[in-house]
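Quick heads-up: structures coming right below.
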Structure P
Amino acid sequence: MKNKPNVAIIGDGGWGTTLGILLAKKRLRVTIWGAFSGNVAYMNKHRENKKFLPGKKIPKEILITHNLRNTINDKDLIVLAIPSQYLRGVLKKIKSIGYPKEATYLSVIKGLEIGTLKRISEVIHSELGRVKLAVLSGPTIACEVAQGIPTVAVIASHNLGVRKFLQETFTTDRFRIYTNDDVIGVELGGSLKNVIALACGVSDGLGFGTNTKAAILSRGLAEISRLGLAMKAKAQTFSGISGLGDLVTTCISTHSRNRFVGEEIGKGKTLKNVITHMQMIAEGVPTAKAGYNLALKYKVDMPITREVYKVLYKNKPALKAFKDLMSRQKKEE
């Protein structure tokens, strides 16, 4: 690759670390920023992210730091890989210390901001202005990508040059990148699939079978698509990598945090009890609330999202939620 970019990755979770390793193997200069100094110190000493990506060696060429100013200074590409509900706070810090306005920014975050119902790209633009921006999404379980398991993903941007630049930057013989100009659809697919994965997990926890999971998957995709069309996304995006592809992976993978949370709730545990004992954040939990409110805002029927929201936030029994879904008014598909 000509003119290799100098890369900053904001976030030392499993996905941020995985992408840092991937780019370092392509001989790009990579700096990873972590919010917690203790984890950064451990990663520097042991060259392993034991908390979020155990067992994977971090190349010595990667700089790992708790200093945000040094992380973003003079960088060509800034990858944002932090939980959605913490993003705005970090962006405000980035803005306050002075950020490279000519850099390319890439969101790899799958979520929605609860308070504003904004997509992640909208949050970034609202804080950093009209920077060059793209989003990466798809069926990308971090530990599988880190192991070199063949994976595909999609990068979406309104800017053709940005799409091509990032496609070239991230593509390897085991990580294939497609491009798309439907930012809205790619972001919605990557976010709302986590809510459907929660429902699949609840189904697993209740002891239901593959018939039920297939129903949740297919009807879940239908309601995600309905909301997407109401928000001016393209229909075909939801049958692609960041739609159906990501949905299937998140709903069936044993590595899926959202499916796991749903399964534990289906077994009778409370949401608070489940998430208290988790190292990583399940983005579907806040997204269920945002998705529920977006459905109300756009007057779109999203019954699975609605029931997940009620189970998580209104203490509705999981079995009652399924009974209500099955007894809805009869209709055509």
Structure Q
Amino acid sequence: MPQPAADRTEEEQAALLRLEVRLGRRHARQRLGIERDHEAQVFGQGLTFFHLENLTSSHRLIEWTLKLSGLYWRGRRNAARVRLNLNLIESDKLPPAFDGFRILHLSDLHADMSEGAMTRAAELVAGLGHDLCVLTGDFRGRTFGPFATCMASLRRLRSSLAGSAYAVLGNHDTIMMTPVLEDMGIRVLLNEAETIRRGVDRIHVAGVDDAHFYRADNIEKAAASIPPDEFAILLSHTPEIYRQAAHADFDVMLSGHTHGGQICLPGGWPLTLGAAMPRRYGTGAWRYAEMAGYTSRGAGSSVVPVRFNCPPEVTLHTLRRISRGDRAGPA
């Protein structure tokens, strides 16, 4: 149940009031109530039955197993080696003024448990030419509890990011982060859309609330104001809703959540993606029907701050206008 008003601090009361003004009283309290009902739930709830990230005892077991094997510190070093990946997205619906438009994509920062990765990510993005930044959720390391530390780390990263930024929440995030993020100049899209204009041309960026664990997504609401013949990008923490997104006329879907597996076999084969979908949508560029997609491996690490055969990433997407019929496969 939602936390009783008497148990909230003045800061929490003020944040909840802002959320009610921003979203409406019913939406804000419903989302917060769902969080309190299901935070740290290991079985059931969400798109998958078992949620390892919510089982804190397993985190210690995995860490100690890696330490005993002698692999732990190598995995820690790997987790800090964030790479910049480039991806080309081609579309014949893209307006001329947006040909060459660049989108910096950050995902799964888990900022309070990925200090080395956050430092490296800030180095990579500082001075990087981009027109827009998007963040596809999971800012916190744990799935519940305090979030001040991760917000402080994100605030430092934000100072390296130029221009406008949009975000969606993930299954590690609370809706109470929204006022803090927006005070940093990061607009949180909660089943909403924004229009970006260049002269007479425009594109649309929509975002849905967490679809993986809290099931708070509403694609129809997010797309309601977008004309179906205009170029639209959907931000979703998880790519698991790729079918719904494609059939709602989105041209591009940018996601994260899977970490690309984080701990993979040689060759990058993930042991698990923690998501209910085909593996081909679990990392990198893909296409479904008429929609281009990209699933980021994420910059941070979850459960245990290690990576094997799955380097963390930040991604720079370039939009390219093409003639009808000239579209190639994923870049």
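Listing for the model above:
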| read-out | value |
| --- | --- |
| Value 0.90, calculated as FRET efficiency 1/(1 + (r/R0)^6) of positions 115 and 179 (r between Cβ atoms, R0 = 35 Å, to 0.05), assigned to which of P, Q | Q |
| Distance in nm of label points 7 Å out along Cα→Cβ at positions 11 and 83 derived as 1.2 - corresponding label from P, Q | P |
| Highest-scoring label, criterion being relative contact order in percent (Cα under 8 Å, 6 or more apart), among P, Q | Q |
| Origin of the value -15500, where helix-only ellipticity at 222 nm (-39500 (n - 2.57) for each DSSP H run of 4 or more, over all residues; to 500) was derived from one of P, Q | P |
| Comparison of P, Q - label where mean projected area of the Cα convex hull in nm², for residues 187-314 alone is highest | Q |
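Bear in mind these aren't lab numbers, they're just calculated from the coordinates by the rules spelled out. Predicted model only: the values in this text are computed from it and were never measured. Cβ atoms are built from the backbone, for glycine too; each structure is taken alone.
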